[in-house]
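Asks: Take a look at the structures below.
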Structure P
Amino acid sequence: MRTILQICRRELKYFFVSPRGYLVMTAFLFLQGWIFVLIVSALSNRQQPAPVGSIMQVFLGQNIFFWIFLLLVLPITTMGLVAEERRSGTIELLLTAPVTEGQVILGKFLGAYLFYVILWVPTFLYPALLARATTIDPWPLVSGYLYLFAVGAPFVALGVLASALSRNQITAAILTSTLIFLVFALPVFLQSKVQSDAMRSSLVYINLWDPAGDFGRGIVDTRLLVYTMTAAVLLLIAAARTLELKKAR
């Protein structure tokens with residue numbers, strides 16, 4: 001466990017000492033602030049203004065900009081986790097130490113995932129600002145952020161796997177963006193197209209768009225939590241296995 005935490009600390013420290021980390025944080029905060037202003041303006045300019053809960057519900061996942069953020073920011077965050085170390089040869093030095101491939105992958109995943117969570121912390125200010133004008137039910141906020149953190153886990157793990165498969169960071173970033181898009185878009189697009197009830201039920205289960213509305217209203221769907229955590233674990237196992245196979249070559 002100490003080894004995993006050391007690798008995690010190393011990766012997290014890198015994000016806060018590298019230009020890439022600050023570029024990602026700056027772009028993220030600018031984008032999220034702009035999105036928040038747009039949502040507030042759009043929902044407040046109607047004849048009957050939307051309740052505050054609806055503003056945060058849309059902000060916490062049920063807007064296309066959140067998925068654009070995942071497509072653009074997560075690949076940049078994860079692309080160098082393994083690919084850059086493989087290109088520079090430092091991964092061999094790391095793996096010759098008394099550490100397993102699984103520990104390396106898990107440590108890198110935790111570092112990248114904690115950075116993802118930290119990115120969202122400044123947005124806690126938004127409901128605090130809204131609370132100055134009206135009373136806010138805290139539970140939908142908690143469940144809304146739980147949705148963001150749950151959805152982020154498998155996509156960060158997907159980025160780790162893509163980085164493990166690639167020697168080039170750009171290749172890893174493109175692969176991650178492509179896979180994130182497919183995982184998000186295919187269930188949404190195919191759900192209304194398929195004829196089989198069993199297939200439709202499976203697509204509903206892996207559809208990540210629709211549960212955002214439920215979580216934003218304070219309804220925690222445990223199926224989404226099970227799905228995202230299971231997917232993250234399987235992707236990390238695949239990444240560790242990939243690293244093991246490449247080490248054996």
Structure Q
Amino acid sequence: MAQGIIHLENIQKSYFMGKNELQVLKGVSLDIFKNEYVALMGPSGSGKSTLMNIIGCLDTPTAGRYILNDNDVSEMEDNALAEVRNKEIGFVFQQFNLLPRLTAAENVALPLVYAGMNRKLRTEKAMQVLEMVNLTDRSHHKPNELSGGQCQRVAIARALVNNPSIILADEPTGNLDTKTSYEIMEIFNTIHTGGNTIVLVTHEEDIANHAHRIVRLRDGIIESDKKNENVGEYSHH
């Protein structure tokens with residue numbers, strides 16, 4: 001059986017409060033393959049945020065194995081984990097997380113600063129991805145001069161800029177109105193069509209319906225994992 005770009009094998013995660021063990025993930029096994037578009041769903045308390053943090057290399061499991069793009073990351077030290085995270089994963093969050101004093105282009109180029117790329121090349125790459133999200137004309141604007149939807153597009157461009165193996169999007173439309181949400185989801189569709197692997201974490205059915213596969217978590221285990229038959233059939237309001 002081919003192994004996914006994300007390969008989770010019996011992942012468990014517990015938190016300890018004194019002598020009490022709180023088990024959040026109770027054995028999650030999952031393969032996500034290159035160029036898949038997967039929505040991760042579940043009510044709050046289902047473990048989906050914890051699972052997302054593990055997939056995003058922000059946290060390590062208590063037990064089980066996680067192989068990301070052929071690297072075993074399940075037992076890595078923090079600094080090694082940070083390196084993998086910067087190289088392999090592009091994050092898009094609900095809060096955009098842009099730096100207010102930097103222009104759109106500078107925000108997008110940030111991951112390349114950490115990667116040690118020179119300024120000229122950084123600017124070129126930043127402009128390329130801003131073009132992908134249709135924001136070339138706003139590249140010199142700061143976040144407070146942009147709408148919420150434009151800020152989220154800057155954040156998506158930043159996530160794409162160092163060609164990560166996966167884009168991990170956590171409630172990416174959580175702060176946006178319906179029309180803007182739809183525009184942002186269209187951009188994810190385009191990115192997916194371009195060959196990227198996307199993991200979308202959401203509790204909204206209509207947002208999850210953009211994905212091609214839906215994995216539902218409940219009480220720390222996978223409740224269902226299905227191909228999304230309705231993809232592309234959501235109504236255009």
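We did not get these values from a lab; they are worked out from the coordinates using the rules stated. All values reported here derive from a predicted model rather than from experimental measurement. Cβ atoms are built from the backbone, for glycine too; each structure is taken alone.
Asks: Out of P, Q, choose the structure whose coordinates give FRET efficiency 1/(1 + (r/R0)^6) of positions 27 and 227 (r between Cβ atoms, R0 = 30 Å, to 0.05) equal to 0.55 when calculated.
Replies: Computed on structure P.
Asks: So if we calculate Rg/Rh (Cα atoms, Kirkwood Rh) for every structure here (P, Q), which label has the highest result?
Replies: P
Asks: To which of P, Q does the computed value -10000 (helix-only ellipticity at 222 nm (-39500 (n - 2.57) for each DSSP H run of 4 or more, over all residues; to 500)) belong?
Replies: Q
Asks: Any idea which of P, Q comes out highest on distance in nm of label points 7 Å out along Cα→Cβ at positions 171 and 203?
Replies: P
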